[in-house]
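Each structure below is given as structure tokens.
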Structure P
Amino acid sequence: MKVLVDGTSLDLKVGATLGDALSRIGTKPAVGAIVGIVKGRGEKSLQTNSYWLNTTKGKIRIELLDTDLQKIWHDSVDQIKESEARWISSDAVAFGSFNSSIDWDRVAHEYNRWEIALGAAGFDPGKTQLIFVRKRHTSVYGAPANGGVFARVVGGKNTLDRLEKDDRIIGVEPIVEWEDLTEKMATTDLALPLAEGMEIYTRFEVELVEDAPLGAEFFMALTRDGTFKVESISSSYISSDMLLTEPIKFEHREPRLEGVVTVRTTGRGLGRIFIYKADRTSNMGHSVVGKVTSGMDMIKLAGPGQLLTVKVKPERIMLMGLGLDQALAAMKDREIETEVIGYTGGDAVVVNQDPAATMNILKDNNVRLTSIPSKRLVSIELYDQLAPKTLDYFRHVTGLKVRPV
């Protein structure tokens, strides 16, 4: 039988378990973290009328209309991938060309904003184009007698307005609404028997944004052990309170689309991290710090109290607490220039780094380290089981929630 593990196809023997699949591919979720399983998406994707068009300017969501032209779309979708913007005007943008069975005519038709039509360039079906309407107008596009409108833009409308000559459609993704998938689950049972067509997700991945270096570092601190603890969920987000009440500066505003990661920077919920499952408008209290790039199904499956495995890009640069030699070797491996201030003996320990934020270090390709003899460090054993609330406050006032020293 065939299954997918984090996007990689595997052929397994009938009766294979979840543990067999993970062992075969060499992946291991964090201790106590859930594994997400979805079944039936392939069948549902053949029935959908919703698609994401991934362009070089961003994503556009379209909905097919109930017309006979749907067949041309389905027959041509593989040709539409990698098609280029052939021409652009204030009225419309055309992508193509591809071969189709379109029945064209030379009649002018009226088109409305956000409609998508099929037209034969030069009245040649071998040069069929997708025409995205930017504003209401009348024109001759070599479209069928009914005007050739077969779909509408329903999402990513600002992307359509930003398209330019030489932009491309780089992918077409069928959209299967999460509610339509009836076979989905989160589990920690590695003995679970697998079935044909199952999709298995062991982690989600987040790419942080350069425009929010402090917020990105905040998220790295929250996920420093490779996990994301889900505290609460709603229909539109999951959130974590591991750094609740920790102060953080607002840096970057943009719409909170599906997969966007934000940190609350003011008011009630200060320091709470959100990952969105549904689109929401931007908010001055939410600074955008990153975007989920894979494993979105894990976000949608997660429930309160569950632990998710996460991979963050770029990898955090936190040198404080490391031996100086170890820190210098790590920066050499990443080809980052390093300056050392203070003690440089064999027992030197890094106690400060400047810049403090990973994104700023990568931007400058330089970091200044301050180090002291290890004997000047105070080592404290903390009793988390006996005094969790007191130690939470202790870590808050000392900064140990976000850094190791």
Structure Q
Amino acid sequence: MVKRKDRNGRVLPQGVTQRADGRYLYREQINGKSIYLYAKTLNEMKERISKHKLDAAKGVDVDLKKLTLNEWYFQYLEIYKKNNIKEMSYRNMINYYTWYVKNFGMLGSLCLEDITHAKVVSHFQELAQKKKLAHKTLASLASMLFNCFQQAVYDQAITYNPAGDIMKFVKGQPPETRDSLTKEEVSRLVNFLKKDEEYHIYLPAIVTGLGTGLRCGELLGLTWDNVDFKRHVIRVDHTISYKNKGNGHEFFITTPKTKAANREIPMTSEVEEMLKEQKKYQKELRIRDDICIDGWKHFVFTTKLGNPFTHEGFRTSLKRLIKKANAEEREQAKEEGREPVLIPDHTPHWWRHTFCTRLVEANVDYVTLKNLLGHTKVETSIDIYTHISEQLKKTSKETLEGIIKIL
């Protein structure tokens, strides 16, 4: 039997031919499926054939391992994650991967079989250097990829997980300082809203955010059914978010961020006054309250059409009103010959930090702080599952009255 040779006269392994462009091609049939391997050199081809036969012996799925990481990741999400996690978590997994893998570097375009531990580490080191990501963000992404690769191991697409212990070799940015508004800045913001006709409608939402420490999704998703004026408490049992559909937004409701986020927050007299003003405002303008989102109606903070605010829309309005307030303050300060008291450009999440800061300044105990904010834990607090008793709720309301002064 005549053995095939390449252009240099070397005998080719069984199943290997040399193409017109000089590359080597290996063909094989496995269970009726055609397998093709390509290599630039004969030695490389021999190595690939050996690895291929070893993988086949171990039961590795030769079709799956040919998928790129981008292809596998979204297949992994669809099969293993979509119906098993909260929709917001699912969207975050898509966004994180798209931002930091699919649209950054070459890792996502590599086939699963070609991804090594060194390549994953290199990708993360480049993310840390060029994107200046926080260490916590990188660690979260590393955990996502580890789970994704581990499923590929379980599905016999690869033989080992290349994303193990990668954070030992990566150092991200230290966590940013959590910003909050000073008492003077809060006073400046509220006083502007009280007198400004254009932006006065945002006063109840902002005071409620500052006076309760609600997360943005909890604040914008608040319904009147969650506001108990008789007991003077706000019950938190859901959060609102939305998908950008290109031609609009699609809202959806999910359970709070954690189990501990299901909570009751005492209403101070200032918050209660603002909520009653908001209810009166909606009634006078006959704003719709029957818009239903996943079974939830009667939203507290809405547009004039009755739709809840999007996070993006609310932040945009906040940015504009701060700009207007600071422009007026600069002009007034110039006339009075003093330094202006400017409101920092900030997001609604600052109100939560501000609420927390006022409580810490007043030496509120950590267990109460943890429960008011809906944290699973708060730094030095070790009692994660402590529930607020009725007496503690009453004490918290009395305590808040003396601490959280906004109006």
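What follows is calculated from the coordinates using simple rules that are stated; it is not laboratory data. Remember, it's a predicted structure, so these values are computed and weren't measured experimentally. Cβ atoms are built from the backbone, for glycine too; each structure is taken alone.
Work out FRET efficiency 1/(1 + (r/R0)^6) of positions 197 and 357 (r between Cβ atoms, R0 = 30 Å, to 0.05) for each of structures P, Q, then name the structure with the largest result. Write out the running numbers ahead of the final one.
Values: P: 0.10; Q: 0.45.
Answer by largest value of FRET efficiency 1/(1 + (r/R0)^6) of positions 197 and 357 (r between Cβ atoms, R0 = 30 Å, to 0.05): Q.
Also, I was wondering about something else. Using the calculated result -13500 for helix-only ellipticity at 222 nm (-39500 (n - 2.57) for each DSSP H run of 4 or more, over all residues; to 500), pick out the matching structure from P, Q.
On the way: P: -5000; Q: -13500.
This figure was derived from Q.
For which of the structures P, Q does the calculation of FRET efficiency 1/(1 + (r/R0)^6) of positions 269 and 293 (r between Cβ atoms, R0 = 25 Å, to 0.05) return 0.50?
Values: P: 0.50; Q: 0.25.
The read-out comes from structure P.
Related question: Cα extents along the principal axes in Å computed as 98, 51, 45: which structure among P, Q? Please report the intermediate quantities before stating the final value.
Values: P: 86, 52, 41; Q: 98, 51, 45.
Derived from Q, not from the others.
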